[in-house]
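Any read-out appearing in this document is the output of simple, stated calculations on the displayed coordinates, not a laboratory observation. Note that this is a predicted model, so its numbers are computed, not measured. Cβ atoms are built from the backbone, for glycine too; each structure is taken alone.
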Structure 1
């Protein structure tokens, strides 16, 4: 991550307090399955296996992908994948998306990055070959090869915690996923797709202060945070991470609420941009998330904007109680509610 990316969001030390949630009690069951590669590809095409939209996308090199295919041809062991089985019987990939995309790509002649997928950097007998160039026996062997999958299923259909933590723990190698990146995969669906689109809104990009989307989805998390607090900040309790998880799980496939949230976000960002201008929440290096959530919720809850909103906003930023709530323990229950109430009171009453 470069310095510019680090400055997109002003770092608030107390935000880190949310990351430790103790030792969770997982309400899950897991069991193995050994599908053939042919079956896995068919299930992906029928969308019975869903690979979430990862922000990082395809990261393997051509040779790396080729060697996975070679391992199957040689009969070598390949690490298992992990999937989450939804009540609909569809499976969401928790860990193993690179392997699955590689397998499907070889059958389709195309790498996930759009380049031709012929074998490269492998044994001479297979070097440069596409799937259809393999011998009949080799194609059968490849189709009949198995890739073990560990299926994870929640025992409590109302539980929104277990699968999030399982995903989080299985994706800790290298650069760890941010909470929003995990949320993006765990709570995929209508609402998540809408929020990703809202993040491209021109006025929101000017408010956020950077024209391009943040690679680690921190701008998207701010949108989730705004919508969740708008819906019912009075019921907010720490930790913020779980509060946002519950919100996404509650409205994951709710088309009616998605339309309401879309209109709300567009109206709110338009009002803020037209009255407070570019980067109104960037007090120092980057956007101050605590100021942003408080002011956005206050705008969304209010019907009329006073003519002296600039002066009121300056008064808010100089209010000692508000300053405390945006700089110390910013996700504590008392501080979250207090700063939204102060923003509403000072800006609109």
Structure 2
């Protein structure tokens, strides 16, 4: 019976080449000590055997790199796989890493303590060359920990609250103002933002921009309520909003999952979209385009965002100077879920 093929070792190469382990080590690491003819023969045998250096071996070599970066996502595992944003982000990171021969080490945790423990373990065990950090919090303790570990890092978010770490930030205010003024131009006066968790800095930035734009447009009934990005919470919050005496005529959701859930609740309660209720999703996805009516959404090139973050981290790992950068700005794509204010208009003309 055949077994699993074991990984070829330096001893296997030495045996095949008829040389010592030391000679193989010199050849593989480009160090003097063997003739060019012997070096070429050893390298050819190594290729034929499919040998590749292990991560610990690369780390122990002078100036060696692990050849991997880390990403910890502190979200419930059951909902993470459903959220298109992170799937697109990871695909962008992977696309950039593939061109440089690096790997992505992804870990999902459900509390910040576990996330911080992962950074400490990765640093101590030399598991990664650097990390990409997501979901920047208010007074985020992860920033200080990563700074103390001297672990190369790029923060997705900011530029406030990132300490000395470079960041790839998004303009949250400009697209949110565009969304609010678009809905106001359609005649909506009672608009509610179904926002993400208040602990995230990007949530606060969006909510601040939403309320500021609403005040500028004279929308006195505009307000923000907080949820957790999941479809379940989007369903509960929407049902509560639509069951209220003073129902909103437009809802702006912080992600596509909550917006899709909101559309389902509206249909369940007999509320027509868009004649009685307009819906806008902050993140666009294939799902937003497939449902009926299709969802008006704020479109961002998330995969490009991931590639840009990986590229920045690569420069940081190599010891280069990395400054803060801005990612591509989102654009509003009106579709079938938004329309002029209709049957629930209670605003005096």
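Where does the value 20.9 come from, among 1, 2, when mean count of other Cβ atoms within 10 Å over residues 131-138 is the thing being computed?
2
Could you figure out which one of 1, 2 the value 16.8 for mean count of other Cβ atoms within 10 Å over residues 275-282 was computed from?
Clearly, the read-out refers to 1.
Once distance in nm of label points 7 Å out along Cα→Cβ at positions 155 and 283 is calculated for every structure in 1, 2, which label goes with the largest value?
Values: 1: 4.6; 2: 2.0.
Ranking 1, 2 on distance in nm of label points 7 Å out along Cα→Cβ at positions 155 and 283, first place is 1.
Relative contact order in percent (Cα under 8 Å, 6 or more apart) computed as 21: which structure among 1, 2?
The structure behind it is 1.
Taking distance in nm of label points 7 Å out along Cα→Cβ at positions 91 and 331 as the quantity of interest, name the structure among 1, 2 where it is greatest.
Top value of distance in nm of label points 7 Å out along Cα→Cβ at positions 91 and 331 goes to structure 1.
For which of the structures 1, 2 does the calculation of distance in nm of label points 7 Å out along Cα→Cβ at positions 139 and 339 return 4.8?
Structure of origin is 2.
Out of 1, 2, which one gives 0.05 for FRET efficiency 1/(1 + (r/R0)^6) of positions 27 and 147 (r between Cβ atoms, R0 = 25 Å, to 0.05) as computed from the coordinates?
2
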